[in-house]
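Following this line, the structures themselves.
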Structure I
Amino acid sequence: MIETLLCTVLIIAIAMILLCARVILKKNGSFQSQHIHDNAALRKQGIHCVIDQDREARMKSQAM
């Protein structure tokens, strides 16, 4: 029982370290933004967040 608990805690600790590697190792490191509007490749394709797309669709339907 104790061995399973220790293995679980070890796996979670390793996962957290790997997830935070950029923040820990890089000076003034931070997590990258996960927002769609911050992704240049998606902006080039004309993909917006759902809220912006909904707003645009409502504007188009009101104009008609």
Structure II
Amino acid sequence: MKMTEIRELSEKDLKEKLTSLRQELFNLRFQHATAQLEKTASIPATKKDIARVLTVMSEKGIKA
């Protein structure tokens, strides 16, 4: 997800996106631990998306 897309989201959408990304990261880690994950590069990509969302939230003054 690109920063321009994230910056266009509302406060409610940002919080929902953050929740869904954290849930996705949990699922990816679980799949990785059980050797079911094929694309291991998706874990760092999800972490970067979470960081992007948190950055935009801090710029807008929204608490996570």
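Read the figures in this text as sums done on the coordinates, not as results from a lab. Note that the coordinates shown come from a computational prediction; the quantities given were computed from them, not determined experimentally. Cβ atoms are built from the backbone, for glycine too; each structure is taken alone.
With respect to FRET efficiency 1/(1 + (r/R0)^6) of positions 1 and 25 (r between Cβ atoms, R0 = 41 Å, to 0.05), the largest value across structures I, II is given by II.
Given a value of -19500 for helix-only ellipticity at 222 nm (-39500 (n - 2.57) for each DSSP H run of 4 or more, over all residues; to 500), calculated from one of I, II, which structure does it belong to? Source structure: I. With P(r) over Cα pairs in 5 Å bins from 0, in percent coming out at 4, 19, 28, 20, 13, 9, 6, 1, pick the structure among I, II it was computed from. Answer by label: II.
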